[in-house]
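Asker: These notes open a run of structures that come right after.
Where a number appears in this text, it was derived from the coordinates with a stated rule and is not lab data. Everything quoted here is computed from the prediction, not taken from an experiment. Cβ atoms are built from the backbone, for glycine too; each structure is taken alone.
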Structure 1
């Protein structure tokens, strides 16, 4: 695909309320919207810099894309050639993701097919959980009731690394009869994680995600060896080499793939294939993203059988939804339009569509 223009601009997303996880709290997401054009055709993508994980920022992503775009304009690009040109910038995965998503959208639009069908087309809907940030047990219970009224059946609960307080949060959810996924965001030591898991084992907990520090692969293995609940890696796996490492060390039962960590759909596919070769299931997760990159994640989930868990819900945290078209969530089930590419029709106050 001959690239004739690349544009990037600030894409600020205020949240309904502060969102707190074990790594910190945020009140807005400073993202970047990307457009890659080939003549009259274009594709769009989004960068959602995960500063707690990769250290990226909105300003850094904008500067990176501005610095690299002249070397891309006027060239024939595929996802593989784009990835090769950006291979030396492993410290900018979300910026790369924005470009990669936009290129995938552009190519699928050129071929007049929905992206998920181009990638693999395994199914046409997936069920997502809905996330509750760190808050009081009473607020957790209130938010779960709201989620249930909207048709969600799976709750992803953030915990902080305090065994007593976190147990009360899980109990508030567990007594409501919903499926639970726990995300510790590196909050526990290995021994604390095992103690916590034993306390919550009586509830319907599907998995616990990243219980220990991202770099503590031995500690992750210790937790897995002493847990009746499946243990998933998130921050420990940014790319396929990381996936191979945690699998070789028997440290995980699953891997949470995020486009912003992986450098886009191309990197996500590579992680998925490593995991699938070892019969390790995958989740597709998200940062604080709009429905632009969430829709890209949904197409990825629809395309591949080994994406068995879905956590694409960050649009629920936004004060306003500026995106027209893209994925729809009804009673917890995600579908995408049957139109070419991502199916995004436009984004308010961004570019000219």
Structure 2
């Protein structure tokens, strides 16, 4: 199976009219924001080649995804990428306000940039911010994403830009695009969302007819769960992943051929989960969702079981500590959480009956 790493090994021609920027280039640059850039002095690097040299001393365990180490090595060697300038790295995390945000700008060529928004890190409050999207009109990272794009537009008046990201980073790219005014939206060439959630229904409905929606494309694996959350009005492309369903969020499991992802279709399981979660969210009030999410993360924090993905993959051994943590939540909140859980079961049953 070939993936984006294999693409980087063979496609070394500079971006040009004969070899235009493509969806695999966009994925590779979306991963740049995931690199451990805090481990190097960003004010001393100018290009992706410089970044690669500074990061080569690190081990795989120092990277968020082990394949990211190979990715930056290849970007640093590639004629296509190594001379791309990198700038304006921002990291702004705040556990107290449940904000986890980072972004960086890569210059594809003069007057054409790619803003790479970071997705969710492994921190519990980073995951909490993701879940807050189901009841908050705007989470802190979305606010920062809009500010970052506005700042880019102010400082680079004549430049065009791609916006992109993986997971929450993809959501931030979409959000920054649809919240921009018409003049800023004209600066956007395209928005790439790699398996990231959509928008809240009111915002998605409001922007459904705007020209910027035509510039957005979301890519999801066939069993996607995260990438189908909330509302999507943009173009959807389903790609083939070789991983098990819960692990398909890993973009290195996505198959590529030539300069494109291998296309696929969503599975019945993915379609079922999408309908079920949509029905569940519609049945619970925003206040109920807030209490449920706050309670769930309080349980995770008390139990020290890890973030939701870690619990999903290894949760059985943590059941006793999770139950004990649940019993320490006050009675009124437990009651609301139980009601919301019942609504989830009801949504499952209704979706199963209607399948």
Structure 3
């Protein structure tokens, strides 16, 4: 793609782990011209100074600015990725939309349709409830048509992506009993964000594994919302996240009971029907155990399944990079759809 046709793009909150992943992907994206990066902490410093790994990148001399909507719009940016904490992203999103930019938000601020549910799970009133009806939940494998027409995309959380993609086809085809769903996930430490926190120090996490956020992790809100839409009824599940001593990657094992009379072969058929033509879903088939080492630094999610005849339960196994398909990569996938680019543009790394 010629340089004159590239889409002028901003990253708001470019100094966190998701922001760094967006930088890595967008600096090498043939359809993107990075024109603004923001960080309150790093404002005034050059991109290559803050992140030496990017010092030979085309935008290495780009200077971090404050996250001011007028300053971002003044760069000519047509799109903005928001890699900000929940509660902070909504106000900037609204201001950028008012200035004519398209927005892909990686926070939780626009993932939920109901402002009351947001307040229940996030502990404060929603800062921009009028935008909830417009925001599109950015799971490209299920919402590609809506994403193409959107000006505001809410990119899904990392845990939800790893749980939803294996389950949605089975619920849509009524193959499993939604009251029996239990999801166990293990995430690398980068999923907790780039922040000073005693519990995330090397000596606290190395050679250690622990559950956290039980019984009501915040991501349950969007997981149950999307599962309920697929099932056509209210779905409530058990979800147990774990922190494991790796930098990145999520491995999720989800179990549920098969409906009476459903053949286990129908599981594989439903997954093939849903994802055979999806570029970033790799189906491992019956007995395939997904492994994080095969997906880190990529936008792939690997999905395998097994049936336990002793219990009548299906076991779904998925793996993804929490910073890739679970965050930055998936957001870029939606960006490609929004701007009419090939879905795989800038994401074809293995």
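Asker: When mean count of other Cβ atoms within 10 Å over residues 46-53 is calculated, the result is 16.6; to which of the structures 1, 2, 3 does this value belong? Provide the component values of the computation, followed by the final result.
Answerer: Values: 1: 24.2; 2: 19.6; 3: 16.6.
Of the options listed, only 3 reproduces it.
Asker: 1, 2, 3: which one has helix-only ellipticity at 222 nm (-39500 (n - 2.57) for each DSSP H run of 4 or more, over all residues; to 500), as calculated, at -8000?
Answerer: Working: 1: -11000; 2: -13500; 3: -8000.
Working through the options, I get structure 3.
Asker: Figure out for me which of the structures 1, 2, 3 the number 0.98 belongs to, where Rg/Rh (Cα atoms, Kirkwood Rh), for residues 134-229 alone was derived from the coordinates. Mind showing how you got there, number by number?
Answerer: Values: 1: 0.98; 2: 0.95; 3: 1.03.
Structure of origin is 1.
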